[in-house]
Structure P
Amino acid sequence: MKKTMLFLTCLIVQAFAASPMVIWQKALDYGSNDKIHGMAMDWPGYLCYTGESKDDSSRLIVAKITTEGDTVWRKTYPEGSNAIGYDLHVFSNHKIAVVGTEASTGNSRSLSLRYDLNGELIKALSTPAYAIDGPPVIAARNEDSCYIGVWGENLSGNDTKTAFYLLNALGGVVLTNGYYSGYTPLSGMAICSSGGVCIGRPPCSWEKMKNDLTGQGYHDYEETGFVFNATGVAINDQNQVYFCGDALKTVRDFFLFKWDTSGNFLWTAHKGYDLGGDDYCLDMSLDSASDCYLAGYRIKGEEEDAALVKTDSDGNLLWKWVDTLPGKQEIEAVEVDPEGYIYLAGSDNAGTNWNAFVIKIRQPLEISGVVKDSTGKAMKNFTLLVSGDTTLEVTTDNEGRYNLVIYNGGNYTLRPKQSGWVFNPVQYTYSPLAHRMVNQDFLNGKWSGIEEHPIPSQLTLDVDDAGIRFSLPSSSYIRLVAYDVCGRQAAVLAQGTFGVGNYTVKKPELEQGVYFVKLDANNVALCKKLISLR
């Protein structure tokens with residue numbers, strides 16, 4: 001199915017000023033000419049990457065590092081293999097599946113490797129029937145098996161075909177399927193939570209396959225005036241399919257698309273993100289809130305700079321970041337860990353050789369919501385307090401809404417600052433703060449120690465043995481104060497914005513004597529005598 005759109009996309013501007021912070025940037029230099037092409041989380045505490053060592057003949061590299069950038073182990077596929085690693089997956093048992101190509105016998109063939117958690121090779125599998133033209137892709141089906149997709153020429157029939165494999169826990173072939181599928185390579189593969197797998201292709205198309213590797217639908221997309229180059233695919237737990245890449249009009253920019261797994265396009269046009277040069281997007285990742293992270297590099301003049309864009313699940317830009325170091329930086333992989341830290345992997349070249357490198361980034365995250373009293377009225381100019389690794393205050397606007405930005409990874413508590421008010425919930429706790437938190441509402445706000453009753457018809461104030469009672473016919477800011485007979489303030493009994501209703505306040509503990517209780521509300525004052533027998 002082909003979809004053509006006539007809409008022109010407006011580039012999105014940066015949403016707020018807070019910027020990501022680089023925690024560390026480490027060159028993984030082993031004296032060789034290394035490039036990273038793929039990366040995966042090995043949580044908790046580790047990352048794995050694959051790529052190539054380009055000295056002499058290419059050798060595939062696979063390595064494990066800590067999330068602080070320290071190397072645990074690094075392995076190379078045997079000398080003379082002319083092998084390159086492109087993509088990998090880490091299973092829950094910490095075994096690693098790597099896909100790439102090798103050309104030790106002339107034609108480039110797909111290569112699948114399986115390593116244990118210590119980096120020892122368990123299984124190597126090549127596909128001699130296909131001359132591969134384009135990097136293979138991988139996606140895990142479950143906790144011990146994975147799909148592999150390759151594209152190239154069928155040597156037996158000289159036809160361009162796509163081949164798919166399902167490999168078991170030991171790297172052996174369980175299912176295989178090959179079919180004619182056009183003349184474009186694969187740009188990514190992702191598993192649907194409802195079953196099946198989605199495969200992306202440049203310039204901008206995708207197809208869905210069932211678990212048994214039979215086709216289930218093909219979808220193509222065009223948009224007037226744009227040339228697309230799709231490079232990555234991801235699926236969230238709502239079975240929404242995201243495709244990223246770069247789009248060329250007058251300049252090249254990052255782009256993002258969103259579909260459902262039935263092939264319905266969920267936006268009116270693609271979303272574009274201008275980073276100020278010719279921008280190449282090579283990978284994407286989703287966090288648990290379905291926020292999207294697009295990574296690649298920007299070419300501006302003689303420089304190639306690492307580039308990163310974050311959007312919400314609807315493609316609205318949250319922030320963008322460019323790392324302007326000297327030389328060339330080409331980011332090819334991005335991962336986000338469960339605590340919200342971002343990892344970029346790629347290669348840099350400030351001279352004649354490439355060096356693999358990884359960057360760890362701490363990101364700004366938004367917390368937002370609304371504050372309302374027990375009548376549902378928004379509470380404006382109400383102060384909330386953040387405590388924990390950071391301390392700050394935020395005040396609600398005229399609609400009772402608040403918005404604040406703090407960095408991921410910390411432990412925080414968010415609660416009302418003003419004492420005496422009780423809300424549902426009492427507070428929010430983030431341990432740690434890992435992604436954006438929206439709809440963090442404080443509702444049904446009540447002043448503690450006050451019993452609320454049905455709506456009154458007029459402003460009243462009464463004092464008796466049961467306590468101090470007052471009624472508000474309309475929402476208003478009130479001040480309820482006890483004064484002694486000399487007019488000196490003895491106690492503040494209630495203060496703040498109260499909704500329509502009847503309220504009861506406990507009598508204050510005052511020295512023995514005669515006092516007067518004054519209620520100020522809506523420019524009206526009522527006064528009653530209070531006798532304390534203490």
Structure Q
Amino acid sequence: MKKLVSLNIEDLSIDQKIGLMLFMRNPIDAEDLDFTLDMIRNHSLGGIHLSFRYVHENYYCPGEKYLLEKVLENADYPILIGDDMEYGFNYGNIELPYQMAVASTDSLKIAYEYGRITGVEAKKGFYNTVFGPIMDIAALPLSSCVGSRAYADTKEKVSKFAAATIKGYQDQGMVVTGKHYPGFGYSPVDSHIGMVYLDADEKTLIDRELFPYLEAIKSADLSGIMVGHIMVPKIDPKYPATLSKKIVDVIRNQGYDGLMITDSFAMIGLTNTFGLETCHQLAMAAGIDMVLTSYRIGCKEAYTYMLDAYKKGIVSEEQINEAARRVIAAQNRTLKKPEAPEISEEDRAAVLQMSVDAVTDVKKEGVSSKLLDGEDLLFVFQKGNLYEDFDTGELKKESYDFTTFEKEIKKNYPKASIVYLPEFPARNQQERFMATTMNYSRIVMVLATKNESYRGTSDIPRRMLSMMEGLEAKLVCVILSGCPYASREFMYVPRIIYAYDGQLCQKTAVDVLSGKKKARGILPINLVERKIMSEE
């Protein structure tokens with residue numbers, strides 16, 4: 001690894017400055033890899049997203065670690081190296097729960113540790129930029145892009161926890177990109193699939209969605225913002241935030257002078273409407289500093305789009321200079337050394353405590369805190385469905401990692417039975433399952449939802465919900481991983497244990513079920529019951 005020296009904007013050509021505005025993804029072939037490394041050697045690349053999700057082993061690249069080594073070998077300036085870190089650093093030694101679990105602890109100290117520990121691990125792995133934290137207000141249960149990825153459903157709580165997490169990251173020399181400006185939390189649309197619309201004028205936007213950002217600017221010196229593909233028609237009826245100078249200027253006019261980067265241009269909801277080349281060029285013209293390009297195209301293609309924006313007069317030299325200045329300022333932040341070279345045993349203990357404190361137990365009056373073992377007790381585990389790979393036709397299975405749930409339930413409830421039910425059961429599976437339940441008087445469902453791209457929802461499927469309603473008289477508890485909002489459809493259940501995410505939370509949830517531990521978590525959202533039959 002070379003010694004890193006700050007870039008001097010006065011020494012850079014216009015082509016180099018344009019390159020600094022590109023946050024590229026994986027090279028698509030050997031030629032594109034060579035082009036990328038040439039860009040780095042020429043001080044012409046602002047950042048690179050290295051993730052196992054997009055870098056696949058092939059003849060020119062054994063994986064993301066190989067790419068990281070090549071970047072470090074060739075970079076003598078602090079190029080931004082980033083990734084999502086919603087479970088902590090992906091290549092670290094510690095798994096963290098989603099942000100809503102952190103907020104359920106009601107501890108700002110834990111929120112700070114969440115950022116600090118992730119930052120220490122990321123810096124050790126030579127990453128210096130995090131695509132987060134998520135600063136959306138989880139106000140709408142149907143918002144599949146938010147859910148348990150966000151902190152809470154009020155702007156005040158989101159602000160406090162986001163600021164604490166940002167401080168934790170930035171104290172380690174990390175650049176954050178708080179997302180998704182101006183805000184996803186009031187839309188049910190998954191922006192990977194379709195266009196998100198936000199019903200707000202500028203005054204409402206500043207008072208509501210932007211409240212966490214403005215507080216983080218004041219109290220945490222917010223280093224970066226990721227702009228979402230969000231339409232705000234009352235401000236700009238033509239373009240979404242990533243392509244809209246009007247929407248970008250809302251926060252610039254509030255005094256923010258930090259880095260602004262687009263959300264991924266791989267999202268089809270945006271590019272189906274405007275086209276990939278146009279998206280790159282309009283984002284630059286809108287005053288956004290960096291384009292997070294699509295992983296479906298290479299560095300050379302994305303860079304060419306951006307060069308053409310200048311050649312065609314779509315973006316001015318003044319705009320490019322401003323963007324390059326902010327990119328260099330963000331890069332310079334990463335030269336700060338972390339407070340520790342690696343995580344300690346105390347850090348591991350803090351993560352364990354985080355998961356213990358997060359688990360939340362909501363019981364109706366008179367329900368015991370201890371579920372007793374017995375042969376009349378049935379545990380029902382949701383499992384993933386089989387599906388055919390779109391490209392190869394290979395049969396694959398969607399995974400729900402309930403490893404710790406299974407282990408701990410078998411240990412604590414040796415007399416009980418366990419069955420496994422697909423997330424989307426076929427008719428004969430539903431019939432057999434319902435017939436099986438006739439042999440038991442108490443049933444516990446172990447369910448999960450996923451806040452993932454292209455799913456379009458983070459609710460429990462209706463097939464599953466209909467069976468749960470049929471078993472209402474026997475259903476004594478639901479243990480729910482993932483988005484707590486999903487439980488609004490089965491709040492008739494006497495006891496719901498919210499296990500959020502991760503193996504540590506799973507263990508705590510079973511300890512709470514069996515009465516070994518008392519849950520400490522407090523739901524950071526307000527649940528309003530929704531009966532599924534009433535929506536037909």
Structure R
Amino acid sequence: MRQRLEALLATIYPAGQTAWLMGELEGRLARGNHAASRPAPKQIDESDVVLITYGDSVLDGDTVPLTALKAFMEGPAQGMFSAVHVLPFYPWTSDDGFSVTDYRAVDAKLGGWAEVADLAAHHDLMADAVVNHISAESAWFEAFRAGEEPYTGYFSTRDPAEDLSAVTRPRATPLLTPVETASGVKHVWTTFSADQVDLDYANPQVFLEVADLMLFYVEQGARLIRLDAIGFIWKEPGTSCMHLPQAHGIIQAIRMILDHVAPGTILITETNVPHADNISYFGDGTNEAHMVYQFPLPPLVMHAFLNGDGTKLKSWLSTLEPAPGDATFFNFLSSHDGVGLRPVEGLLDKAEIDAMVEHVRAGGGQVSMRATPTGESPYELNTTYLDGLSRPGDSAQTIAARMLAAQSILVALAGVPAVYVHSLLGSRNDTEGLARTGRARSINRAKLDRAALDADLANPTSLRARVFAGHRALLDLRRSLPAFHPKAAQEVLESAPGVFALRRGAGEDAVCVLVNLTDAACDVPLPQAAAGFARLLDPTGVEALSGAPGATIALPPYGVRWLTAR
């Protein structure tokens with residue numbers, strides 16, 4: 001393993017730096033000597049579903065927020081999720097946690113490492129490694145400004161006269177930010193904002209810090225580590241500075257170290273980019289990311305329901321190659337961010353994207369823009385997913401049915417599904433939060449009071465109760481069916497534009513999925529792939545169905561049916 005790691009690092013760093021780095025890594029790698037004595041971690045399967053949440057998304061009076069989150073997961077959400085992705089729980093200065101001041105501390109407003117460990121003892125913990133950049137108010141950056149070693153080499157600096165026009169920009173903010181330092185004004189690289197200063201991975205000391213940080217997170221109980229904005233980490237003027245070979249090499253080196261020291265740790269890359277670039281982070285399926293986010297899925301599913309036509313969604317899924325090796329997809333429809341539009345460049349045309357933009361704006365949502373060589377273009381739809389699907393005048397029953405139909409597609413696909421807390425709980429746009437912060441993403445990041453939430457969930461006619469109960473039914477049934485193993489076979493079936501049809505699994509474990517994408521009832525011929533199947537089920541729990549399917553399947557508006565072979 002050491003020889004392979006050294007050879008890999010030699011493709012990134014000069015020989016002298018590689019030798020130094022390997023010497024420094026020796027002690028870290030020695031931690032792996034005891035790995036064989038640890039119990040083997042459970043392999044992912046159809047029982048795995050991830051809840052995405054902030055540490056303080058559910059608040060309960062004076063209870064420590066991370067403790068309140070654990071109580072929610074062991075109370076109303078008991079048994080629904082195998083893992084919890086607690087969004088950055090470190091001290092921060094901006095971007096709702098993604099501008100970290102101290103990678104090794106827990107934000108005191110959320111709790112401490114003891115509360116994190118308590119969560120990790122009951123659920124697989126997914127932690128963020130926000131390691132493309134760090135807060136401008138961090139001790140690291142303050143030491144850089146003061147001229148203290150080794151931090152003078154920790155940050156990317158450039159001459160503002162340098163031609164950086166080829167650099168891909170995810171934001172409409174300046175790429176370089178001038179800062180006063182002990183040796184004069186320096187222009188630091190700031191991909192996302194002036195408060196988020198990019199680290200310089202060309203310095204092997206930075207790689208060493210980050211590798212050590214990964215091991216620290218594992219020691220604190222993390223089973224899954226999300227590499228935030230990882231495609232931006234290597235800077236090379238004259239290029240896009242995205243997805244460069246060195247960036248892939250650094251991820252592969254981290255994977256190699258974790259496989260040795262903490263086997264079973266899962267790396268997830270967050271690269272909100274077109275699909276071909278995104279899946280490049282699988283590497284060969286065994287040497288880079290274990291999972292990548294399925295970023296085209298949220299906008300394509302939303303487009304299908306807004307138009308009552310799943311042609312584009314089904315066409316894309318039909319061409320999707322299975323994840324290679326032991327890798328798989330991390331599927332989601334909603335997260336703390338908005339619905340990204342870059343991943344559907346080339347999948348949806350400009351008119352289709354513009355129509356989605358106008359729909360979200362008409363519903364009170366926001367649209368974030370990014371800088372391009374020809375001006376600004378839409379980057380992200382900022383809305384709760386539920387409101388992004390909704391239309392004026394919809395009843396709670398219709399809103400819930402449409403949302404659950406969308407989520408039923410999510411949980412049926414090959415890969416591991418992840419459900420955002422505000423999708424689980426049927427949240428509407430938080431216009432008060434948006435007005436309070438002035439930040440578009442706040443519209444989907446409300447803090448919920450546990451008592452008020454419990455009251456809503458206790459009322460079966462409330463929107464929250466309908467959506468939550470439907471999620472429980474979906475996830476409970478999914479967990480019982482081996483066809484939904486992340487690596488089980490997947491085939492998109494031929495169907496009318498307004499129907500989504502999918503087959504998962506094989507033989508006696510096979511399941512056929514039918515989803516009505518429209519507000520009109522329809523009859524669907526029994527798919528040939530489901531001939532002879534034994535059971536017809538409503539996985540959302542709205543209707544109690546039993547017995548075998550007939551020659552046609554009646555789908556109510558936004559109805560969902562699962563047909564099982566046994």
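Every number in this text was worked out from the coordinates using simple rules, so none of it is lab data. Note that this is a predicted model, so its numbers are computed, not measured. Cβ atoms are built from the backbone, for glycine too; each structure is taken alone.
List of remarks:
- Source structure of the calculated read-out (distance in nm of label points 7 Å out along Cα→Cβ at positions 18 and 418, 2.5) within P, Q, R: P.
- A value of 34, 24, 18 for semi-axes √(5λ) of the Cα gyration tensor in Å, for residues 146-441 alone, calculated from one of P, Q, R, originates in structure R.
- Answer label among P, Q, R for the case where distance in nm of label points 7 Å out along Cα→Cβ at positions 194 and 458, calculated from the coordinates, equals 5.0: R
- Answer label among P, Q, R for the case where mean count of other Cβ atoms within 10 Å over residues 298-305, calculated from the coordinates, equals 24.6: R
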